[in-house]
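**Q** In structure tokens below, several structures.
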Structure P
């Protein structure tokens, strides 16, 4: 049985559960190839960023389960999950990933709409008379 290294990534409302196993470099997202899941090349590059930074692109098979949010948030969540799994697989990669700021979670979330207002910050128009 293959040994898995796990990592979890989050961004906005997306949650990605990542498993790394020694292999040929296949990336499977929700049981589909990465090219089929992320049509845009830019998003595929975002997902591969931690593997490129640690020069382990062809060494691990990546199996991802991702849900919630849009495709950009999902790509960023997968990127963080892969980076965390790589640190579990090889602790010497931590310094490289930290330098590239790939281990930092982007905590920005959408602010909720408030009552009596048009949105989170926007107010209804008001005039004295």
Structure Q
């Protein structure tokens, strides 16, 4: 299942829904009733009830960030953006066009972090840069 492409999940709202379900379960409602009230499948409520029994409400709180931590800090990302705005000529390139290879080189020079050219577009997208 999951979300449609490009739609981000609202983790705070999902946590709030789990906590509401926990409150209703503790109030004595059945799993089916809780599922109807919070708008989820009963199997989700069953999982949450099991987690509630094992870990308490803390187990239903949102998880920390998942996946690999970013290589670049927020400060480094801002520095990269400032450098991009200055233009490629300032950094010794012959034309005013930023290519993936040039951006990769800039990132490595500025931060010491090496990316594959194919990954550079993700960083540019995070900075709201486009082709």
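Values in this text are rule-based calculations from the coordinates and carry no lab data. Predicted, not measured: the structure shown is a model, and the values here were computed from it. Cβ atoms are built from the backbone, for glycine too; each structure is taken alone.
**Q** With log10 I(q)/I(0) by the Debye sum over Cα atoms at q = 0.18, 0.27 Å⁻¹, for residues 53-100 alone coming out at -0.60, -1.08, pick the structure among P, Q it was computed from.
**A** The structure behind it is P.
**Q** Comparing structures P, Q by distance in nm of label points 7 Å out along Cα→Cβ at positions 13 and 109, which one has the largest value? Kindly include the intermediate steps, with their values, before the conclusion.
**A** Details: P: 1.2; Q: 4.4.
The maximum falls on structure Q.
**Q** If you rank structures P, Q by relative contact order in percent (Cα under 8 Å, 6 or more apart), which sits at the top with the largest value?
**A** By relative contact order in percent (Cα under 8 Å, 6 or more apart), the leading structure of P, Q is P.
**Q** Which of P, Q yields -0.54, -0.81 for log10 I(q)/I(0) by the Debye sum over Cα atoms at q = 0.13, 0.17 Å⁻¹, as computed?
**A** Details: P: -0.54, -0.81; Q: -0.69, -0.87.
Matching structure: P.
**Q** Additional query: Of structures P, Q, which gives 0.90 when FRET efficiency 1/(1 + (r/R0)^6) of positions 61 and 93 (r between Cβ atoms, R0 = 25 Å, to 0.05) is computed from the coordinates? Before the final figure, lay out the partial values.
**A** Numbers: P: 0.90; Q: 0.00.
So the calculation was done on P.
**Q** Name the one structure among P, Q that helix-only ellipticity at 222 nm (-39500 (n - 2.57) for each DSSP H run of 4 or more, over all residues; to 500) of -17500 was derived from.
**A** Details: P: -9500; Q: -17500.
Derived from the structure labelled Q.
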